[in-house]
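Computed from the coordinates by the stated procedures, all read-outs in this text should not be read as laboratory data. Every value quoted in this text rests on a predicted model; they were computed, and no experiment measured them. Cβ atoms are built from the backbone, for glycine too; each structure is taken alone.
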Structure P
Amino acid sequence: MSPDPRLVFTVVFFALLTWFVWSKKENMQTHKILHPILYFSMYRTTWGLASMEKYAQKYKKLLQWLGTAGIVIGFLGMIFICIELVKNLFKLFSTPEAAPGVGLVLPFKAKGIFYVPIEYWIICIFVIALVHEFSHGVLSRVYDVKVKSSGFAFLSVLIPIVPAAFVEPDEKKLRKKPLKQQLAVFAAGPFSNVLLGFICLGVLFGLTPLADSLVEATGVEITELVEGGYPAKVAGIAPGEVVKEVNGIPVPYIQNLSKELSQKRPGDTVQLKTDKNSYSVTLTKNPDNESIAYMGAYLSQSSDIKPNIKDKYGEFLPNVLFWIVGLFVFLFVLNLGIGLFNLVPIGPLDGGRMLHAVLMKYVEKEKAMQLFSMVGVTFILIILINILFPFVKNIF
């Protein structure tokens, strides 16, 4: 059996990343968290500083206006993500199969990991980090705060696993600026990611109809089975199988399958025909609504290029278009998700810095620090529970 090219590429990429960090270790500043198991490394450069200065001066008025908009969006985003994290925390304990609200984004599949194929992952990490940090740097220069350096950062668990980027404004000078200017600099990164996410969504609105016109539905793929002995798993259905019929009725679209199952009740038995086999599945109660029948599987639309398109263009050009659509899907999801996550009010994150600046301005210093610490610790615990919950759940 030949090795999976994507797996080989992933191994090579992380090997090169490890080699880079090791070869530059003399110029790396390492923050030892649980060294050598968990640590954070920074490699300083001056890359991009001239461009930050150029754009800050050329579009100063526009960027000041965007900075103000970023503050508003930043605090609205902070409120939104905090509410969602708290809601999801309660859902994790009330609904066993609920998905965590926060997870690690990595190019390999594992429980509790938001999987992104390696080629998308590299591009998205690069774009997100570049846009985020460049925005911080540009807004710093808009308000005459010196940017001392830029560079690369690496979160390592034995080896580097998450590359990132950073810019380093003059913190002493930044703290002396008016509150509004400080907030604009802090909010610039998350705001630019959210903005870019919606730009990518706009591109998707243009590309998706074109991509859809090239394919035809071929059934409903079982992408994953819900843990806990639910009907699909009990019946022996395997992830990757494509459902073609339910009780002899063709179901080319997810909507068709959902319609057929919605007419059933818990305890009813249906005959599923897939591209591999036929199964008798006795439906159970939906954990969220016991009156609704439940199969216990995650679904996605299965499709293939239309024969006439294959004849005219072959498979290469349509597949390139599908790959581009997939890239913009991940750019939208990850820019939005990472942008909002950066607004969580935790010390090192941009949201934490925004909250800290406001508290120090309007609340007596000692009380401000107590409140800031309490909020930070609370959300650190919520995030850790979300990340660790899938692993702990499997143990127990």
Structure Q
Amino acid sequence: MKLEGRRILIAGSADPESPKVNLTYAHTLVSELANALAVKGANFIVSFGNDPKLKGRADGPSIIFDWTVAEVLRKALDAGQARPSGIPGRLIVAVGTQKTFEKIPQQCLEIYTALRSAKSMTVQFIEPGWGSGAVRRARQAQFGDILIGISGGEGVEHLAQEFANRGKHVIPLDLDLGASCSDGSGGASRLFGEALSNPNLFFRVVPGQSSAELLDRTRTQNGTVPPKQVCDAMIHLLEQLVPPRVFYVRLLNKDLPDYSLVENFFRNIIDPTVIDLGFEPLQMGIGPNEYAWMNQAIFDSLHHSEVVLVDLTGVRPNCFMELGYALGNTQRVIVTARKGTQVPFDPSCLETYLWDPTETTAKSRQEFREHWTRNINMPALVRPRGLG
């Protein structure tokens, strides 16, 4: 997988009474990892809020890792090793409520202000309420490509489930520091053991690589392996992951008059652009079939794809059905149609790239890429409601 443009969430926590030496090791590892990823062009999800310390220590290491990631990214921007924005959007997506950001401590405001001043951050506000933590994690999974879990409890476990439900990669580390709220059933360290025995539930790697072996190389051995060595093993694993998928919804009936034009558009315009952006095209009828029933193949593959690209040329009912599914599933959606297509009322409200088969390939690719950039982070149609 090309790490440039991939959005990564490093999430976890430690028990407030965990040994300082172990927590310091974890922060060093997070710093190494965040810096290596930033240099490779990755994007991030960061939670900005409180910065809780070890019990009885106002100056000790934080028991969460968000501000460590934030500080690394600020330094990378200052050094010209990271860009404020790119094709997927700004370097950082921050998800929270107004109350979340009001909790930023004074000593961290400089980092937060510097990142915002550099125009490197997009802030996504969610409705406050009793379920805001769960809603926030669901939104993070919507934006993210890869979750890297470090210790923690219920929060990390819920994030892992949210990422996995969307077919996204989950990479847990073996380091066990407990959890900030003393909850959960073992957090990322437990998930590490499960991933070793059944890695395909957590992440997928390219053919010829062993998922379990790649993960096993990331062991920290309870904080005794040098952080740089663990970081290098983690980067190597991430680069062996299969790229996120773009599921194609399009006219597939070869007997219809628009088929040849649609086929040419996808093969000459869509495919090269999608691959150049670091994604893997996924179209029914191309590649090996892993399902007994076509309907199961369609909706399982659609549900677990990172992006759903819907071409409405021919105004096929199944395409609208799959478009509605993707929108309701809060997936990232890109809509296209041949110029002259009469798109019905509701989907006509979505920005659609109207491609012209008479245009040159170079111009169409440029226009489609610009359309992708404008719409890839389109917000969900419906905002979750919170109570309280």
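Structural remarks
- Structure with the greatest value (metric mean projected area of the Cα convex hull in nm², set P, Q): P
- Among candidates P, Q, the computation of helix-only ellipticity at 222 nm (-39500 (n - 2.57) for each DSSP H run of 4 or more, over all residues; to 500) that gave -12000 used structure Q.
- Computed 3.9 for distance in nm of label points 7 Å out along Cα→Cβ at positions 45 and 365 - originating structure among P, Q: P
- Among P, Q, which structure scores highest (criterion: mean count of other Cβ atoms within 10 Å over residues 141-148): Q
- Among candidates P, Q, the computation of distance in nm of label points 7 Å out along Cα→Cβ at positions 101 and 357 that gave 2.5 used structure P.
- When FRET efficiency 1/(1 + (r/R0)^6) of positions 157 and 197 (r between Cβ atoms, R0 = 25 Å, to 0.05) is calculated for each of structures P, Q, structure Q comes out greatest.
- Structure with the greatest value (metric FRET efficiency 1/(1 + (r/R0)^6) of positions 117 and 333 (r between Cβ atoms, R0 = 25 Å, to 0.05), set P, Q): P
- Identity of the structure behind 1.1 (criterion: distance in nm of label points 7 Å out along Cα→Cβ at positions 245 and 325, calculated), options P, Q: Q
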